[in-house]
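Heads up, there are several structures right after this.
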Structure 1
Amino acid sequence: MNGTDELVLTGARVHGPEGTLDNGWLAVSGERISGTGNGTPPPGRHVDLHGAHVVPGFVDTHCHGGGGGSFTSAKAAEAYTAIATHRAHGTTTLVASLVSAPPGELVSQLAALSELVTDGDLAGVHLEGPFLSHARCGAHDPGALRDPDPETIDTLLEAGGGHLRMVTLAPELPGGIKAVRQLADAGVIVAVGHTDAIATQVTAAIDAGATVATHLFNGMRPLHHREPGPVGALLDDDRVTIELICDLVHVHPDVVRLAARHAGRERTVLVTDAMSATGAADGSYRLGRLDVEVTDGVATLPGSGSLAGSTLTMDNAFRNLVHGAGLDIADAVAATATTPARLLGLGGETGALRTGLLADAVVLDDDLRPVGVLRRGTWVGGHAPPADGSRRA
């Protein structure tokens, strides 16, 4: 492809790894970023963004569904609906999360989703359970929970066919630390979550290979000044990346800010934990085997009021981190793209606006709302590219 065939986004605030280019441009050749710069852009099919922000495409490592579709259904049509819903909001790289279920069901779900990973529509699968604490199970079916054992883990690894990217478990369960080692040795990211562990048990899991805190604060023993529990152990360990559900419902904005500032850009990841109701109307839904009621966009278990995932999208998480928690755009870029891409081992492919990486980008207006989504060099997700000023130089 020669230079005149390149798509060139011009007149933008381009948020790259070295900082923001205030009168910046980003050139795309095929699926890749071919260059970025300031001032006069190179020849190509110019699209003048009139000062809009351009940030890397979002990377969501924890998502259960959207648009009425659920990844637990093992139905390709529902999975594609969920993927399309989140792409429309800027998520260009997505990991499908499954909730606790009997091993046989998880095997079927893993097999179905593995095809989407092979096709490039998903970046992997995350098992959130079934090795979770009954005391902190949240919106997981208590009847599906079980202690980890090597045989079940081997079965799940085989079913994943190399596409099982992450497993969340409670390390205090019998066999928990051995399970961490087994999964880590198999190349799976091990996350600590839905746990009633004390701090020493969590530290033992980290020593054994756990590297992620599943939605910090939610589904775990709370921080206490005499027993820091999982929150203290995970937040204060430089080996651990922390997930935060930044809908400002699961975690208060002041606590989001405290956690993100303590962990820093290198360790903070925003996730949606989105369920099928995301991008859909309020009403009754299912999360795995449980009924969920969504009112004013907040998903809860009927009767208990326990939060049951979210209806968050990554563009809202980005905006909430900036406008709600008071962090800056560079923090939001790191937490929604650069750090999660690196966590998944994809930092050499996506997560930043850098020459040679995939052309995954989101165009945001002054209020940080998406007006265009570019995935692998193609406008996707129902957002048409901005048309003003489109011309050939």
Structure 2
Amino acid sequence: MQRWIIHVDMDAFYAAVEQRDNPELRGRPVIIGGTGPRGVVATASYEARKFGVRSAMPAIEAKRRCPHGIFLAPDHQKYNQVSQQIIQIFTDFSPVIEPLSLDEAFLDVTGMDGLFGSPVDIAVKIKERIKSELGLTASAGVAPNKFLAKLASDMKKPDGLMVIRPEQVVQVLAAIPVTRLWGVGQSTAQILDNLGLKTIGEVARFDPGNLAKHCGQVGYIIHQLANGQDERPVVADRQPKSIGKENTFAEDIRDREGLKTQLWLLVEMVGWRLRRQGLSGRTITVKVRFASFRTITRSKTLVVAANLDETIFRIAEEALANITLNEGVRLLGVTVSGLATASGQMSLFDQGDGKILAVAQAVDRLKERFGEGAVTRGRALIVRQS
């Protein structure tokens, strides 16, 4: 089976979040980083980059190049929160996610075609979700391995999508500077230049033994990358802290029964994603945003972790019942946190009822085969048939 990796890289992440949250900053050169005399630029908006401002540049130099720039101290707490929302979107498309930083990650989408479409379709859907749900843009690279995917994501920034297919590797890499190869820093680049190697294509055609003679063992790695070879797996090195889903309605919902129907739809998606990743959670949180944008949450923590729809819905429904509906609801969300690897135990509500687990497993198999939206049960049918 052909392996497919997506690298998603947010565009000018910190600056873009600030521009999103403050309309007065949109279209203006925003520079995030230390604002003191020894400060360093963390991120610059694309408006600031036109003046030569770059990440890791001293703030004094950035000020010289862009004197009318708007300098802001980073709000790491806010960026972390947005990053978690981005990761949450990723989990809808792949259980194998390797975050590299707050604003970029690898996803292994091998074999996901039957669920979400081709790897390119998945990348398009991720970008659309990030834009529609978070008001931000991302660039994505789709390729057979991590090196090529990361290289591709940077080729059409901002808001870009680049695909490198196996048969295109030699042509795409041919004229790219050697400095784009992983492991090629300033000193190695100078060695390669002394050997007359300025492009990746030239490195690919060079004898690997001779390359190792001048560069050491890294020479073999450089030669493999230059030929588009990278066998490193995407490593899901951190378990998600929570799995949730929320929906903003086209029209405000004012009746409790209508909210319960929407609640079940959300719970079905959350439960399936938990089971698909082999996780259970102890804390169930319901989020309600009213027409006035007033937002409240209600949570309950269980003694035994759960991942069955019926259990999650029962707790979420109780939380919803304790919320007074004085106005219409524009957004409803359900999140399960306190996650741990599922042990096969059902919650206290479900102990002894093997039928519930059997039904969930049967439905999950159908969703794996035909897609998340292909099968639904009970209350959700009211919405799907309307």
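The figures follow:
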read-out	value
With volume of the Cα convex hull per residue in Å³, for residues 5-84 alone derived as 101, matching label from 1, 2	2
At a computed 2.7 (distance in nm of label points 7 Å out along Cα→Cβ at positions 189 and 253), which of 1, 2	1
Origin of the derived value -7000 (helix-only ellipticity at 222 nm (-39500 (n - 2.57) for each DSSP H run of 4 or more, over all residues; to 500); candidates 1, 2)	1
For relative contact order in percent (Cα under 8 Å, 6 or more apart) computed as 14, the structure of 1, 2 it came from	2
Test item: Rg/Rh (Cα atoms, Kirkwood Rh) calculated as 1.03, pick one of 1, 2	2
Computed 2.2 for distance in nm of label points 7 Å out along Cα→Cβ at positions 109 and 173 - originating structure among 1, 2	2
When FRET efficiency 1/(1 + (r/R0)^6) of positions 13 and 293 (r between Cβ atoms, R0 = 30 Å, to 0.05) is computed for each of 1, 2, the largest belongs to	2
Given 14.5 for mean count of other Cβ atoms within 10 Å over residues 213-220, calculated: source structure among 1, 2	2
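The numbers here are math on the coordinates, done by the rules we state, and not lab data. Quantities reported herein were computed from a predicted structural model and do not represent experimental measurements. Cβ atoms are built from the backbone, for glycine too; each structure is taken alone.
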